[in-house]
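Structures are listed in the sections that come next.
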Structure 1
Amino acid sequence: MPELPEVEVLVRQLDHLLRGRKVRTVKVRRRRVLGKTSPKKLAVALREATFTGVTRRGKFLLFNFLPAKTRTLSVLLGHLGMTGRMYLSPQDAPLPKHAAVVLDLGPENFIFEDTRYFGKFTLDTTPLARLGPEPFDKTFTSKKLAERLRNSSQPIKTKLLDQSVVAGIGNIYASEALFRAGVSPVTPARQLTPKQIKRLWTAIRQVLSQAIRFGSTVPLNYGGDNSKDNLFYFGTAAEASDFYEERLRVYDREGRPCSKCGTAIQRIFQAGRSTFFCVRCQN
């Protein structure tokens, strides 16, 4: 599932492409992704509406738009789920099989494509109320992080996936931040020392900012002949372009030597998710 850096890269691309564009018609092909919003309500809200920008909150995309009949800005909430893609496609191009929502923008269509339909494209913004601070926000300090971890007996890796602690971190970057901070993923959150929390706070911000910088240099082929071009994870898949480099230090590197000490990276399962770490560097 795309995490904060991948969503941020997509947001920057879509903001440039959608700002000032007007919606002519709305076609809903998969009702499930609308959540509590009915197809009729979505169509009424977006018809002749103008996009004023695209921003991000946690892993959510926020499509800001000005409805045709009011002068009050509104927000459409997007989430990629596990397999979602959002891109512009020529008006005369055939729609993909799994296109969930299609917005007619004139010469182009905006397409939300989702193979499993776990994503969201809705006017319901209530999920935002449950989110914690943004990792780069001034309110997210090491002291605030300590307060949010103080009473939790959950393993720190599992706790970092709680979006009310800090918004946007997922399985990949939780493992990466813990490695950089030298913190074991199985340590109960409330047992972390002030020094460990300070290192973890720094590592979270570093790994996310570096991922965003790297992702921003990757040419994104939204039209997509490559089935994996919608996943902006770092890797060296055979079909990846020359822009991709192996940047992850522990994630998905089970059995490979640690970049610091040479010990084989291990994988365990926590809350149904894979955790990758070095037993020597993270203790």
Structure 2
Amino acid sequence: MSIDVNNKIAIVTGAAMGIGLACAQTLAAAGAKVVVTDIADDKGKVATQNINDVGGEAIFQHLDVTSENEWASVVSKTIDTFGGFDVLVNNAGIFHVGFLTNTSLEEWRRVQHVNVDSVFLGVREAIKSMQLGGSAGQGGSIVNISSCAALKGSPGHAAYCASKAAVHLLSKAAAAECVALGASIRVNSVHPSVIETPMADEAMKKWADTFTEGNMETMRELIINQQPLEKRLGTPEEVANAVLYLASDASSFSTGTEIMVDGGHML
């Protein structure tokens, strides 16, 4: 079976840049109609136009993923425009670097709010919509972007690790629930290591300040050495290819599972 998503409708969160942008572009190139969502309206609209300029089909919708009302609005707009949707990629998230003793309760809660509550809201709204059959009457696929940090603790990342571990187990619980309900909806997660994105660049600076006295070159070398397969960082497109597989019918017998895109980091 070829891996495509012809005629599927996909919502991608945090799609203005980085992994989300690559997911939106990859899904569109493989035949999906994509709803690009982000809080960065200008960048999101440029991303949408770029997809349309190369023959894809996309619309942009502003979405603060922590807002219940905005999720409802995006889902309603998608259904009004396309008749439903078949794929949800929960990608939007934030990073946090800081030792537990230096992390405020407000910082902790913000990471969980953006990284966990948003996925809960997206999964809940997607299941409610997809139970009606998606756009093609055949259920759908939910892909949640977690992280290697969900499975391996590291100093200075407790808030982030906890949030991504929650996404991992939420994905499994939602998959089990869909099976129990008899809904033809698959829920899986993707676990990248450090990927070349604007968010990773920002995190690298904080890591350097925390662990290598501000030396970015040393910090980058340490991170790269944790990816033993090719001694490099991953690319957003490599993550997007895993998302494409899980979004497509090629993964029709996979639910509640996870795909590592980590260059061997978890070996």
Structure 3
Amino acid sequence: MVTGPSSGIGKATAIEMARRGYHIVAAGRSEERTMQVIDVIRQDGGSAEFLHLDLASLESSAHAAMAFVDSGRDLDVLINNAGVGTVWGATEDGFEIHFGVNHLGHFMLTHQLGASFRPGARIVVVSSEAHRRAQGIDFDKVRKRTGPFDVLAAYGVSKLANILFARRLAALQPQWRTYSLHPGMADTNIFPAMLRPFLGELTPADEAAQTSVWCASSPELADQTGRYYSDMRAREPSSAAQDDELAAELWLRSEEWCGISSDATDH
């Protein structure tokens, strides 16, 4: 399953994973746009299906997961790829949109998919080096945006949350394999046109997808979990991203906001 498969890194990831023999569950908001990618996969000899998912809605995230669980199939790989960057707004549930989409929607999706994961299943979380901008998480601010607002800082907080989520999931569910990663400064539409002249040389999406695909499929990572990667190598994330107390607090607050009990984390 790949979230955000209709364009950019998600599209490139879905196509490459299909080429490697995986059946792709393409989870996104727009069926029309996602079907265009599914058609490419099928024309290339692969197989794929559409799953409606709006990560800005916790209800949609839960429903998407349960639709897959109810199909009775096992899930080998989940690639939490979708994200928003440098936008203003809030999710359907009232969370700051970067935190709500990039972290909390994926938290809900991953939790609800738990019953479908095989032992050794891989959960790949696409983060960013932008996580280094965040020294911590203001839990009041992500719950309800207040005061002066810095969209780049908010994006950094959401990317920090991605790494902390993967780290905590690895500790709680060692029977799975969890990875977070930086894909590079990719040539995608996550950043608005007005910022692109300031971003320097951008990496084509198919190259930026390589670390996601590597984490999702490489045999050499089969016995590793909870680490952070870039350019298909393990990297040291920021000190905040290695804060196990912060990871635990983020996990507990995310459970509360998603309406999940602690006991329900054990599948």
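Derivation of every value follows stated rules applied to the coordinates shown; laboratory data play no part. In this text the structure is predicted, and so the values were computed from the model without any measurement. Cβ atoms are built from the backbone, for glycine too; each structure is taken alone.
A few comments on the model shown:
- Computing mean count of other Cβ atoms within 10 Å over residues 68-75 across structures 1, 2, 3 gives 13.6 for structure 3.
- Structure responsible for -7500, with helix-only ellipticity at 222 nm (-39500 (n - 2.57) for each DSSP H run of 4 or more, over all residues; to 500) calculated and labels 1, 2, 3 on offer: 1
- Structures 1, 2, 3 were shown, and P(r) over Cα pairs in 10 Å bins from 0, in percent at 7, 33, 40, 18, 2, 0 was computed from 3.
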